[in-house]
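Structures incoming, each one as structure tokens.
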Structure I
Amino acid sequence: MKSKLSKIISKLVMAAVGIVLILKPGEALTGIIRFLGIALLLIGLFGIISFIASPVKGIVAGIFLILSILAVLLSLIPLLNPAFIVAIFPFVIGIALAINGGVDFVEALSLRRTNGVWFVPLVLSLLAVAGGCVIAFNPFGTADLLVRVVGIVLVYNAVVGLFLAVTYKPAVNANGVIDITDNN
């Protein structure tokens with residue numbers, strides 16, 4: 001029963017997060033960026049404190065200290081100017097998607113020589129390149145859309161999970177063991 005209640009609560013939280021992402025995508029993305037900045041700041045500060053507290057100070061510890069200081073400095077960007085990260089986020093995602101689509105396009109063309117099924121991967125790779133370009137060169141219109149799509153997926157997953165958590169009753173055999181075989 002505890003597991004079922006835990007699943008229900010986690011799915012309700014997931015649905016709530018999804019609804020926030022759908023209704024307030026800009027604010028949600030800014031919040032996520034700030035949260036990641038705080039996490040990076042804490043990681044950096046922990047590394048600096050660990051270096052100071054550690055009696056061993058070798059080359060590896062020095063490199064660790066430098067990386068920790070860099071983490072603290074880099075954390076200032078999302079903490080002080082999250083709009084900058086929000087602005088470049090879709091551009092970077094779009095470029096990565098377009099490059100990945102281009103690689104897939106080349107692989108689809110090579111399939112043409114060796115395999116009869118090459119047209120579908122070719123079309124899908126071209127769609128990925130086109131989608132990546134739209135995301136990269138219209139970042140302000142697509143950032144909210146990307147966040148909303150994630151929100152829709154979370155709400156959908158939560159609804160399906162809630163349905164399963166409420167309706168699922170495992171088959172238990174005479175020994176008290178859950179039977180996962182299909183006897184139909």
Structure II
Amino acid sequence: MSLDALIDSLPTSAKDLKLNYSSLIRNNTELTPQQLWGTVVASAIATRSAALTSAVFEATAAQLTPQALEAARAAAAIMGMNNIFYRFQHLSSNEKYSTMPARLRMNGLRGHGIEEIDFELWSLAVSAINGCGKCVDAHEKVIREKGATEELVLAVVRVAAVIHAIGAVLDSIAAAAPAQP
């Protein structure tokens with residue numbers, strides 16, 4: 001199913017999500033196309049909603065270069081790992097964990113071949129979805145040091161919030177559907 005058809009099929013209870021999707025994605029004025037669609041890709045992956053992620057991949061074929069699509073996927077993958085690790089460090093009352101090395105490969109943070117600020121925005125979006133305060137702070141700081149405004153940061157977080165909520169609604173619909181024999 002196409003992404004637009006998927007959004008249009010959301011139930012009445014998700015009317016606000018449809019409206020927000022329309023204003024943030026269909027009528028985007030705050031983000032470059034690459035920033036927008038990379039955020040949509042990374043956020044969809046972070047939702048773990050198969051239906052949404054599949055529709056997003058189909059929709060972004062014409063929106064992102066193969067290199068940008070791969071970078072958005074890399075941001076979601078690396079943040080999926082880092083958000084767990086650094087959230088654990090943050091939540092643990094044992095301060096020693098914060099002094100110990102991660103010893104996790106994170107080569108994708110560099111060498112992705114796209115504008116660094118875009119990759120950082122996508123990493124921020126995934127970190128917000130995954131609730132890792134340490135990663136949110138780190139990526140927001142880098143983005144701001146590169147000259148981005150708070151408005152740009154918030155635009156990306158709005159997109160991530162809407163995509164995340166759409167994924168949750170779609171998964172609840174799938175869970176409520178009768179099993180096929």
For Rg/Rh (Cα atoms, Kirkwood Rh) computed as 1.13, the structure of I, II it came from: I
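From I, II, which structure was semi-axes √(5λ) of the Cα gyration tensor in Å, for residues 64-135 alone = 39, 16, 5 calculated on?
Details: I: 39, 16, 5; II: 25, 12, 8.
Of the options listed, only I reproduces it.
To test your reading of the models, identify which of I, II gives -29500 for helix-only ellipticity at 222 nm (-39500 (n - 2.57) for each DSSP H run of 4 or more, over all residues; to 500) when calculated.
Details: I: -29500; II: -21500.
Source structure: I.
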Of the structures I, II, report the one carrying the highest value of distance in nm of label points 7 Å out along Cα→Cβ at positions 48 and 72. II
Distance in nm of label points 7 Å out along Cα→Cβ at positions 24 and 40 gets 1.3 when computed on, of labels I, II, structure II
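Given structures I, II, which gives the highest value for distance in nm of label points 7 Å out along Cα→Cβ at positions 32 and 112? Don't jump to the answer; show the numbers that get you there.
Numbers: I: 3.7; II: 1.3.
Structure I comes out on top.
No value in this document is a laboratory result; all are computed from the given coordinates. What you see is a predicted model, and the numbers here were worked out from it, not measured in a lab. Cβ atoms are built from the backbone, for glycine too; each structure is taken alone.
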